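Novice: What follows are several structures.
Bear in mind that the values in this text are calculations on the coordinates, not laboratory data. Quick caveat: nothing in here was measured; it's all calculated off a predicted structure. Cβ atoms are built from the backbone, for glycine too; each structure is taken alone.
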Structure I
Amino acid sequence: AHLEGMELKHMGQQLMGQYPIHFHLAGDVDERGGYNPPTYIRDLSIHHTFSRCVTV
């Protein structure tokens with residue numbers, strides 16, 4: 001995934017593991033895993049969420 005220049009509002013849920021951006025057990029997300037360019041999250045506006053914002 002390549003996420004850039006986005007606004008995330010009212011995302012996620014108030015339950016364990018329901019985060020707006022969640023890369024759990026995703027494995028290799030870089031060149032080693034075949035992603036070129038590697039997975040990135042940058043220049044995001046994350047606000048008014050129901051749980052944590054980014055989980056890696």
Structure II
Amino acid sequence: MAKYVCTVCGYIYDEEKGDSEHGIKPGTLFEELPDDWRCPICGADKSLFEKLE
């Protein structure tokens with residue numbers, strides 16, 4: 001599973017953990033996040049995230 005970082009604030013979305021505070025279950029791939037999902041810290045759009053290598 002991958003991790004993605006918000007290029008605005010540095011928040012890391014971890015596919016293994018999901019985003020339980022916003023109803024995203026553990027194991028949810030970044031590509032499967034709803035189109036209206038935003039960074040829970042700064043509100044940035046999904047397009048502003050980059051995959052961590």
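Novice: Which structure, out of I, II, was distance in nm of label points 7 Å out along Cα→Cβ at positions 20 and 36 calculated from, if the result is 3.3? Walk me through the numbers before you get to the answer.
Specialist: Working: I: 3.3; II: 2.4.
Source structure: I.
Novice: Thinking only about relative contact order in percent (Cα under 8 Å, 6 or more apart), which of I, II has the largest value?
Specialist: I
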